[in-house]
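Novice: Have a look at these structures, which come just after this line.
Every read-out reported here was derived from the displayed coordinates using simple, explicitly stated rules and does not represent laboratory data. This one's a predicted model, so the numbers in the text were calculated from it and none came from an experiment. Cβ atoms are built from the backbone, for glycine too; each structure is taken alone.
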Structure 1
Amino acid sequence: MQSGLSVSDIDGSSFAPLVVLELAENTEADAITWLLNRIKDKQQNGGAELLVERLLFVGQDEQKKKSKVFLIGSTWQRLLNGAEDVGLFKEFHDGTMRGFTYANRESFKDFQGDGDGFLSLAECQYIVKHELDTLRANAEDHVPGYPKVKLYPGKSIIRRLQSKGILVQYFPLHDKEELKRLSFSWYRKIKLSFQPLDDIRHYYGEGLALYFGFLEYFTFALVPMALIGIPYYLFAWEDYDRYVLFAVFNLVWSTVFLEVWKRCSAQLAYGWGTLCRKKAFEEPRPGFHGELDVNPVTGRKEPSYPSLKRQLKVYLVSVPFVLFCLYLSIYVMMIYFEMEFWVLNIYNEGPDFSTSVLLFIPSIIYAVVIEMMNLLYRYAAEFLTGWENHRLESSFQNHLVLKVLVFNFVNCFASLFYIAFVLQDMVLLRQSLATLLITSQILNQVMEAFLPYWLQRRRNKKIHRRVRRMMGDKVLPLVEQVQLECDMNTYLGTFDDYLEQFLLFGYVSLFSCVYPLAALLVVLNNVTEMYSDAFKMCHVFKRPFSEPASDIGVWQLAFETMSVIAVVTNCALIGLSPQVKAYFPESETQLIFTVVAVEHVLLAFKFILAFIIPDVPKHIQIKLAKLEFESLEALKKKKMLEATEIPKTDK
């Protein structure tokens, strides 16, 4: 629970604030009163049964000025009941992970006394968010004070207020003491050791902890590639025979890397209680709109949107737009090659230091343009995916990921494929790959870490001065903290972080055999990425709500797809090597057939390897099977008791 800070609700009960809820400045008083009553009301009356207090600013004239910011907390009893409602899994006394139930609370390993400390702060805030999200409209047909904002029975009140702009934001509050301890063990001391994943999960939840776990695992998995790549680069620069061996090693590494990660991910998810946790029923996205209709699953009235209309939008607008952007990317690439040839001609006419430096300018400019195009396309893809009006957040994310991955793949790798297989210029390929890697890493560090931190520091100073002017000498730590966090940037999730790692994985798995230092550059980038991402989470962004996750989701499929493309690419690069061509001096067709045959054998080997290595370790499989067996046995006993029970009759 939140330490050091507490407030009192209207009834005088003291509680630790967990979540901040901010309404629009012009929100009607009737709507505020209605919403607060629904949040505080008993569950049996359709309320969330949470504690609420308005954040007050005391001016120099000692008059209270009411804000539209509210602090939300809960009693410990309510949180424990909520843990059962959301389906949290906790460690049982026998070492297995089981769904928490309040009735069996004493049987769970870490439950002592009244259970204080049994739930992490992230879990407490997630429970509060769940209870807010599941507040349903009852008899109300509109939001009080807003006759045009209709409410539908059984629909989420919070999502409706969000979509109409009445609710500005709600987010979990930081615990400064716990954050300070996490910061010290996470990034404030330089260390050659693993990240504190359990502490990250305890504070931020499983979704973010899995990202940092993947980032750490990817970095350590690259170390062998980096160590082998250094001597290859130094002593075998033009030795294509060894470059073929490096390509083969690259193929095996990319497959084993992903398969072992699945096992590591399952190990982490089981220990955190998310591997066997049932997926919650998805509610419609806040931005989803349509004509009112009855949901055949829930039986509640909610907006409905024709699937045919959405498909027409996707195939008649979104797909052509993506294809146009891909064409634009290819067009920019051809301009880059014209610049490259122009600079090369200048260098050939007068080779000296200045013209040799000039050789790198087109690649640097192109790398900057690629990053700018990726950023602009991302905004366009988000707008387009939102316009398609997907009902569920998972569907929205899948369509967005597909759009972004296709464009980023073509935009980042098209020039490298052209150089490798059309121009067949390995020297230019090395130069372009090195320039793209180094330039993109520098830009990412500036855009993702230094610039947001600098802007946030300036914003913090302005807020500090504003709060001082408003409250004079009576500044309360909680008031200032809430004001600072309200104006912080919102963390938009791990999408961009995974996308960056996906592209880096592509650079290494596709072309590192030609430029063996690629793995070393990615290792150096990821080490700084760990520290910069940790710093951002602690000081730049609002604290995000915990997101239960058992794996990295659709990104696992994205990485596996890239590894398949890597097999084809590396086999083609092997076929272009002088040593391999020497075996087929008279028949290029025979060379192509041989390369394709080897590629198919390697793909078969890859899929066999993926099949042989189980995704879940054996000891976890046994525990899951044991839990399922006990559940079935308990269900059988219950049915037998119900069947043998003698019904009572009135005498």
Structure 2
Amino acid sequence: MINRELVDPKSIVIVGGSNDKLKPGGSALSNIISGTFRGDLYVVNAKEDIVQGIKCYRSVEDIPNAELAVISIPAKACYSVMKTLIEKKGVKAFIMFSAGFSEETPEGAEMEKEIAEMVTKAGASLIGPNCSGMFNLNHQCIFTKPIPDIDRYGVDMVSSSGGTATFIIESSMRVGLRFSSVWSVGNAAQIGVDDVLEYLDETFDPKTSSRIKLLYIETIKSPDRFLEHAASLIRKGCQIAAIKSGTSESGSRAASSHTGAIASSDLAIEALFRKAGIIRCFSRDELANVGAVLSLPKLRGNNLAIITQAGGPAVILTDALSKGKINVPEMPKLLSEELKTHLLPGSAVSNPIDLLGTGTGEHLGYAIDFCIEKFRDVDGIAVIYGDPGVTKVREAYEILDSKMRTSPIPIYAILPSVKTAAKEMDDFVKKGHVNFIDEVALADAMSRVVTINKPSAGKMEDLNVDIPKIRRIIDSIKTDGYIDPDTVKKLLKAAGVPCVEEFVSANKNSVLAFAEKAGYPVVAKCVGPVHKSDVGGVVLNIKTKEHLALEFDRLMSIPETTEVMVQPMLSGTELFIGAKYEHGYGHIVLCGLGGIFVEILKDVASGLAPLSFQEASSMIHSLRAYKIIQGTRGQQGLNEALFTEIIVRLSILLRFASEIKEMDINPLLANDKQVVAVDARIRIEK
């Protein structure tokens, strides 16, 4: 629980406050004194009378009542001190710097649990233990430095790690970001990242609240609650960028399906973020750069003009933007000829617009105005302007400052001269601007922002999926494990998924009769073994009755085979849809190219069931192999709309059949007209 005493206390006590500013209690006290807090401030230190100019109490028994306590003492002393503060001094909020709890030993974990239970029972708030603290507009109860510029409309940051929060702040200050609040939750004994997100959602005020949230997450206690409040904030007009650490696999494990082999916690996070509409980042600098892009006016389209002082960086930026689906359109010839007359001889004007190394601030200002007023094909402008030693860079930055304040479209400043123009860059940033320094960093951040999905949490498409029939089929299954092919087919048909005609039997004559009726060529597969291809259990292009009879006998001799499946031989590109139930998340749905390449290439996209059409389409578009689906080099594209619909239909099936723990449809055969499920496996646990 997050209460008023935590975010806006009228009185604060620092237990373990110190004159030594290299200690957490001393550093935090210094930050509070020099910050925005104007309430009553008390210090407890058993060995001091005056600490940093403030009267010091020898014991918590001696202090006046207080609302918020900052705890910076050894772990073993915390419980009794906090008990006294709760019972005798009216403390309703705690920030615990103290370490030595669940992050170290089982005994520490037990102490942490007891403290959290005591605090919660008292109706108080607890940040930590093992955290660096928090700050907002009202107070700066944090022991790390630097403290960035605090601005009501700056970003809110929530971090599982205090050290990481500090380094993200440094990266963010370098690009010019300001902060409204920072929360370091540490061990999150009571308040975790999802709790802070809930608080930011429930207290959001469209007139006064920050609209940018940056997250560093180590643990998501409740994915459902995280999704609910992240999506809610985004729908209210906020934008969220996040790093989730700890998603790599430390080792391989045996899996009983393609989906089981490739589904991972990383794909679960990818799916969660996609559904919430969160921009995923993978480094501190990336998070800071995305935050900087979000702090600028929204790019309304995907076309950018580049005004540069050097050709090379502009080419690098153009290449990086194109990879991120952002265009640098060529300026019409008549316009470029007009612009050229106002720039230095030799300037390039087709877009990128190269002012040359000797291009002045006046040239820069004219080029910006020209793009805004006449080059109507662009939605934003990137400006690359450094100090090669032959221009008045301060004058140029003052003009850039003026243009950015009045421009109807966003202007992205890339000021790369970190040595020769360090003072001018710093002054530019202090005027309230952001600076990207590196052009590729800007392009990467922009591409993440322009390709983000809208939240789709709680949305289910209205399709004719026969949910009652699905439940009847699931309820009729009495044992756990992989269900038989006939039941799989019934489930897929109830969901409206097109299936290839097939026949399964252990009787050779029945199999031969079906093949005769369906028409050759056919495909034969063993039923029983998990990975049929690995055991020689798939035979393609069987053209005669005699060949099928021989293959039937061979397939039945494969260990674990119980029956043989026969299907008409279809042609098309192999696609894949899979799903895996992940505790706390629900079903993670995967899609990609099919056949044997699923595990080899691992080019899959993930989403959380149920999926909207927008989500499913976004998954398909994010595949590296999307050009194959789209059609390339004269090849006919596949029926993308039907592939999207099948993904959505299966996600609805899964939403109402939580007993399904793994599903593979591999392959679906697709061409420009149809997408048909050829082989499928479903494992259930009641």
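Novice: Could you figure out which one of 1, 2 the value 4.1 for distance in nm of label points 7 Å out along Cα→Cβ at positions 613 and 637 was computed from?
Specialist: On the way: 1: 4.1; 2: 1.5.
Here the read-out was taken from 1.
Novice: Going by distance in nm of label points 7 Å out along Cα→Cβ at positions 141 and 221, which of structures 1, 2 comes out largest?
Specialist: Values: 1: 5.8; 2: 1.7.
Comparing 1, 2 by distance in nm of label points 7 Å out along Cα→Cβ at positions 141 and 221, the maximum is at 1.
Novice: One of 1, 2 was used to compute distance in nm of label points 7 Å out along Cα→Cβ at positions 77 and 445, and the answer was 4.3. Which one was it?
Specialist: 2
Novice: Comparing relative contact order in percent (Cα under 8 Å, 6 or more apart) across structures 1, 2, which is largest?
Specialist: 1
Novice: Could I ask something else about it? Comparing 1, 2, where is volume of the Cα convex hull per residue in Å³, for residues 357-564 alone highest?
Specialist: Details: 1: 164; 2: 295.
When volume of the Cα convex hull per residue in Å³, for residues 357-564 alone is computed for each of 1, 2, structure 2 gives the biggest number.
Novice: With helix-only ellipticity at 222 nm (-39500 (n - 2.57) for each DSSP H run of 4 or more, over all residues; to 500) derived from the coordinates and found to be -11500, which of 1, 2 does the value describe?
Specialist: 2
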